[in-house]
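Each in C-alpha cells, the structures are laid out below.
Values quoted throughout were computed directly from the atomic coordinates according to the rules given, and no laboratory measurement underlies them. As the structure is a computational prediction, the values presented were derived from the model and not from experiment. Cβ atoms are built from the backbone, for glycine too; each structure is taken alone.
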Structure I
C-alpha cells in the first residue's frame, strides 16, 4: 500500500509504513518493548475500523484522547488520520468542570482514556460521550474483530490535505482555552519540513518525553519521525532522572522539550558518562540561552530553539547565523513585524549593548504579527476568538517580541493577560475566578511575573475582607479543595495588600501590580514547587534575584518593572 508520490496527508504517511518491518515504536510496559512500523500501522488501522463503527451517524468525527504517552496515543492519532477524523488532545492537568468543558466543547463523541485517569472523570456530566478504557478486557474484546484491518479499509470521510486532524487546546486572554484546528495537510507538511531540516532518517529514534496532548510532541517529534521513517520511543511522563537511561536504552538521537524541561535535566546530579549517549539534537522552546549553553557543555548536545504556535499563524526560522538569545528571522515569503498593539505602528529596532542586553525595551518591544500569508485554520466554534486573532487582516500572535537591526527576532514574553507556566498557556481571568471563591478575599488580581529561567510564574494580589488575616495554611487548603484548579494554576507568589490599586475608571490597575512584581512593600508569600507558602524575606528576594542574574533573566525582570518610556 505504498504511495507512488510524496505523502501529503498524515493518512498517507501512516499507510506508507505498511510493510515496513523495521523498528517503529519503542516503549516500556514492565519491560522495554519494540513494535515495527508495520505493526504500528496495523494497530492504527484496527482502531480506525472500530472508530468508524462506533461514531454515531451525523456526529462530528471527533474523539478525545485523555492518555499519558502510552502506545495507544500514537495508535489513535494514526486511527483518526486513516478514518478522516480529528483528535482533541485532552490535558490531564485540567480538573472538574473545566475538564468536562474541554471534552464537550470539541464535540467529542468518543473519549479514549486509561484506568489511571478514570478518577479525573468521576462525577463529570458528559452526555453523549462514549468512554473507551484502554488496557481493559472490554477494550480488547472491542478491538479483536478488527485485527485484520488495513490502512484505508474504513473511513468516516476520505482523508485530504484540508481534512481536520487535530483540535489542540491553546489559551489566551479571554478565558477558556481555545481549540486550534489543524488539518492533515498542514501537519504532514510541518513534519516533512522538520524531517528535512534535521536530516531525519530510518536510523534515528525520536524520544517523546513531552506530553502528546500538547502540540510540541505531536508536531515537532512524532510527525518528523513519521515523515522520515524514524522510530519513536515513548516515556509515559517526563522524568529528568530517567532521561539519559532512556536515551541509551532506546538509542534515541532526537528529542523535543518545552518550558523548564531542560532546567530539570541540568538539575540532575552530574555523572561521568553524561556525554556517553547517541543524542545529536534537541528541539524546542523556552530553554533560554544560558541553559542551552550549559546543556551543550555538559551533555554535548546542541539545542535548537524554535517558535511556531499550534495555530500555525506565524513561525520564526532559525538560521546558522542567528545570534545568541534570538530565535531567528521571518521565513522566506513571510511578513512578520513587531508592532505597537495600540496603534499598529511598527516598533523601532532594538538597541542591544555588547552583552546583548536590550536598552530600549519600552520602544522596541511589541506584539509579533504576521502581515502576510498565514496557515492559521481557525478555532473550533469560536468565531470571536478567530476575529480577534486575525483583526485588520493580520494574524496577531499575542506574543511580545523585539527585532534587532539585522531582522533577528527575540521573544520577550506574553501579552498582558496571558501566562505561560512550565510550557502551559494559562489565562489570568480563569485563575482569578477560582481565587475569588476564597471567602477571605475582597478582591483578586492575577498576572504573570517572569520565571527565573523561561516563561512566567503566576502571581496573585489579594485584598482581604475586613477583619481577615492571611493564613498561608488556610489558603493552601482552599486551593486543594478546588476541583478545577489545574496543576499549573496555583500562584507562585501571593501579594497581600490593604486595597487593590485601581485606575480612574475604577478598573484594577494591573500595570502597576505587574510592574512591582514581588519587589514591593507589601507582604509577599512564595510557594515552593512542592507546595506550602512562606513569607518572602529580603534575603529570600536577594537569593531570587541572584538566580535571575545567573540565568541571564534579570534584565527581563527589570524591564517589567520600568514605567512606559523609562
Structure II
C-alpha cells in the first residue's frame, strides 16, 4: 500500500568508535538515551518507530511539523545533557512510501536516509519539500544549502540544515491552526478527459491558483511541490489537511469534449469536510492560455473572500479570552464593515489588544489605519486632520513592517489620498495591484483616487473590477464612493445618484454615499428629495457642515471641489 508520510532517519555519531572504547558503557548509554529522550519524544509527537538498526532508527510521522519538531526537541534535549553523551544526526523527508507489514520502503525513505549523514552532529537536515511544507509554522532557522546530488537518487534534492543551538520554540504535536493565518492547500486538478495531453491544462490551473493565492498576506499557501504529491491518489480531505497542517483545501477537475472544456472547483473545510464553496465553469477552448487565466481568476476571486469569510466566522465563534492575534484582526475587520461608531470603537480596541501581543504585525497596523479613516469619514472623530494623519502613520508603519504586503500599500494609498498627497497615493495603489493582481481593495481604493481626480471612466472600471473580485466585501461601499464622486465631478448626476441609492441598499448610513445622494439630488433640482436626504444625513452625522465636508473629501481640482460643495449647499447642508 502506498501513502504519503514524513520519514525521520537518525544515526548515532561515531558509534563504532564509541563501541571500540567502551562497548558495555556505550550500549547502556544508548538504552538510557532511548528511554529518557528518544522514545518519549517520538510518542509525544505522534511518531511510529518503524525499525531500530543498532546505532540508527527509522521513524514515520503523518505530519511534517510533528517530524521536524520532534527532531529539534530530541537534539535540544541531547545538547542539554553532558558533552560525552550520545549525539545524533537526523534527516527528514516527505514522500511516497510503500508499506509491507510493519516496514516501509520507497524514495521517501531513501532520501531521508541519504540526508541524515549530511547533518551536523546534533543537527537536522531536511529536504526542500519538507521546508516548503513548514511554511514558518515552527520557529527554527534552516540554512539553504541548495540542490545536492544524493547517492542512488536520480534527481538533485534541495537541502536545508538546522544546527544545534539555532533558535527554536516548543511545538505541540498537532499543528495549532488557530495561531496563524488562513492555511490552504490546492491539489492538482483531476484530468477527467480521455486525452492525456490535457494534463498540462489541469495542472496549469491548479498552479496558477496557488500562485495567485500566495500573493494574499492573509493566507499561508502550501507549495506546489508538496500539494501535488497527492496527484492521482484517492484521498481523505481530513487526512490531507492533517498531514499538511492546513485548514482549507481546494480541489477540482477538468473535462474536455471537442472544443469545450468544463472546470469544477470546490473549497472544503478540512476539519468538518463541509463544502464552503463550489462552482462549475464551461468555456470554449479557443485560446487555451486566455481560458486558463480567466478561469483561474474566477476561482481565486471566489476562494479568497470565501476563505476569509469562513475564517471570520470561526474567529467570531470563539470566546473573547481565547483569541489569537489573527482572530482579533479578523474580528476587527468584521466590526469595521458594520460602519457604526460603536463597532468602529470595538474594532479599534481589538486591534490595540492585538498589538500588545505582536506590535510588529503589518495587517494589524493596516486595519488600525482603516479605523481612523472611517472615524473621520463618518464624523465619529471631529478632529479630521489628526485622524487622517494618524491613519497615514499607521498605514505607513504597516508598509514599513512588510513592504510586500499589498493590502498595507492599498490602505496607505487610501490614507495618502485623504491627506491630499495624490501622486504618492497613486504610487502605493499601483504597487498594491502589482503585488497582488487579484486584490479587491487595491482596485477599490484606486477607484476612489481616480474619482476625486475627475477620471470617471477609470473610477467606474476599477470599482466594478473590485466588486467582481469580492462581491460581498464590506468595503464595497467605499469603492462605490469612488465611482460616485467621479460621476459627480464629471456632471453625471444621474449615475452618481443611481450608484448611491444602490450602495445604500446594502450599506445604509454609509457616509460618502449619503453625501453623494444629497449632492446629486441638489444638482438635479429635486429639492424636496434633496432636503429629505440631508435630513437623513444629519441624523446620521449630527454637526456635519459644508466646511467639515471640505476637510473630509479631497477632490483634487479646486473647481471640482467647489462644484462638489455646491451640490450639498443646494440640497440644504449648512455652511
| volume of the Cα convex hull per residue in Å³, for residues 462-501 alone from the coordinates reads 55; which among I, II | II
| remark: Re distance in nm of label points 7 Å out along Cα→Cβ at positions 118 and 486: value 5.2 computed from one entry in I, II; matching entry is structure II
| For -17000 (helix-only ellipticity at 222 nm (-39500 (n - 2.57) for each DSSP H run of 4 or more, over all residues; to 500), calculated) the corresponding structure among I, II | II
| Computing distance in nm of label points 7 Å out along Cα→Cβ at positions 86 and 510 gives 2.8 for which of I, II? | I
| If semi-axes √(5λ) of the Cα gyration tensor in Å comes out at 56, 27, 18 when worked out from the coordinates, which of I, II was used? | II
| query | P(r) over Cα pairs in 5 Å bins from 0, in percent, for residues 246-301 alone was computed and gave 4, 18, 27, 20, 14, 9, 6, 2; which structure, I, II, did it come from? | reply | II
